[in-house]
Structure 1
Amino acid sequence: MGQQKNNNALKALKLTGLFLAILWGVWGLDLINDTLRLVPDISRMGIIPRRPMGLLGILTSPFVHAGLFHLLSNTVPLFFLGFAMLYFYRRTAPEALTVIVLGGGFLVWIFGRAAIHIGASLVIFGMAAYLIASGLFRKRLGPIVLAIVVTLFYGTSLLWGLIPKPGPVSWEAHLSGALAGTLAAWLYRKTQY
């Protein structure tokens with residue numbers, strides 16, 4: 001049993017680390033591209049609401065960031081929430097993340113303001129909402145404790161990020177991710193975790 005938990009933790013760490021390495025690699029390539037101009041601006045790979053080409057951004061936008069500060073601010077929550085989701089919900093995490101990325105991205109594409117929505121915050125808000133809502137829907141001690149921990153660490157940021165405000169931050173992606181994460185938690189509430 002202990003060996004299995006160690007294997008699960010190692011697998012969750014590897015997958016989370018791989019995702020973060022890809023994000024940082026894309027940022028590095030974008031930095032090089034800014035200098036050499038080998039391909040068009042990578043930030044155009046975000047979700048562009050109500051434009052057919054903007055649908056591709058549903059899949060690519062989590063990998064594109066506006067700069068170093070944007071990437072850094074997403075790295076820490078991605079690491080902790082990604083690890084928690086992959087470790088504690090290893091059976092439902094792949095399907096739940098699919099609902100978060102596709103469902104949340106589609107909501108941004110339908111309802112988002114006319115802008116290019118980039119960054120992994122949709123995924124972050126989706127994972128946080130999934131972890132919190134799973135505790136509420138499952139009504140078991142382990143998921144409830146995890147939901148409380150996530151709420152203590154990210155609750156204020158979640159609430160603040162959902163408030164509509166002008167500026168470059170895509171509150172629409174935050175809200176869409178949270179809605180999709182809650183939906184995923186409800187869909188998989190009876191699935192063993």
Structure 2
Amino acid sequence: MYTPELEEQVRQWAEARVPAKRWAHVCGVVEAADQLARRYAPTQVLQARLAGWIHDAAKSLDDETLLQTARAYDWPIIEIERQVPDLLHGAVGYLLANEEFQFDDPQLASACTYHTTGAPNMASLDKVVLLADLIEPTRHYPNVERLRALCQLDLDAALLFSMDFTLAYLIERHRLIDTRAVDCRNQLLAAGVHYES
């Protein structure tokens with residue numbers, strides 16, 4: 001179903017929509033997703049790469065356009081997304097790409113949708129794309145090297161670590177929190193996932 005030729009078409013489509021200053025990040029996510037998928041989701045490497053190209057294709061859209069586009073496609077919008085429409089950019093990116101390429105792929109949709117927030121019951125592809133977004137080479141923040149190392153050891157431990165520091169970041173800045181991230185963290189802890197403090 002997915003081919004390198006299709007990936008090249010998707011890459012060109014994404015490049016036309018992503019601002020130049022964000023393009024290096026997108027390319028980095030594709031490469032990080034490729035590496036993580038080869039380790040943790042080897043049958044889904046091309047899906048991971050496609051999600052990497054698509055995930056920020058709607059990032060530059062303003063809040064009202066994100067909401068209008070989601071509504072136009074009958075995408076279910078939850079309350080936190082009404083309050084923080086940028087949380088819709090992954091889903092809207094998928095919806096626009098799907099209009100062009102007819103993926104009709106729930107796994108690809110999920111990976112794009114939850115790459116920012118996380119969610120309970122994430123599949124390996126979802127985790128790969130979320131973590132690739134956080135560890136790609138242009139990322140520079142205090143926890144990134146620790147997260148890169150954890151990604152090589154244990155995908156779930158890396159996901160838990162990413163949830164912990166993301167939630168702490170939002171709390172410190174008095175920002176609204178998507179409860180899907182909290183639910184994701186709680187599910188990981190309930191399953192016994194941990195990392196060394």
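FYI, it's all coordinate maths here, none of it is from the lab. Predicted model only: the values in this text are computed from it and were never measured. Cβ atoms are built from the backbone, for glycine too; each structure is taken alone.
Summary table below
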item	result
Among 1, 2, which structure scores highest (criterion: FRET efficiency 1/(1 + (r/R0)^6) of positions 62 and 110 (r between Cβ atoms, R0 = 25 Å, to 0.05))	1
Of the structures 1, 2, the one that 0.10 was derived from, the read-out being FRET efficiency 1/(1 + (r/R0)^6) of positions 6 and 54 (r between Cβ atoms, R0 = 30 Å, to 0.05)	1
Distance in nm of label points 7 Å out along Cα→Cβ at positions 150 and 182 from the coordinates reads 2.0; which among 1, 2	2
Distance in nm of label points 7 Å out along Cα→Cβ at positions 38 and 158 - structure with the largest value, from 1, 2	1
Source structure (of 1, 2) for helix-only ellipticity at 222 nm (-39500 (n - 2.57) for each DSSP H run of 4 or more, over all residues; to 500), computed value -20500	2
Origin of the derived value 37, 24, 19 (Cα extents along the principal axes in Å, for residues 22-93 alone; candidates 1, 2)	2
Source structure (of 1, 2) for relative contact order in percent (Cα under 8 Å, 6 or more apart), computed value 24	1
For 1.00 (FRET efficiency 1/(1 + (r/R0)^6) of positions 14 and 78 (r between Cβ atoms, R0 = 30 Å, to 0.05), calculated) the corresponding structure among 1, 2	1
Which of 1, 2 yields 2.4 [distance in nm of label points 7 Å out along Cα→Cβ at positions 86 and 118, calculated]	1
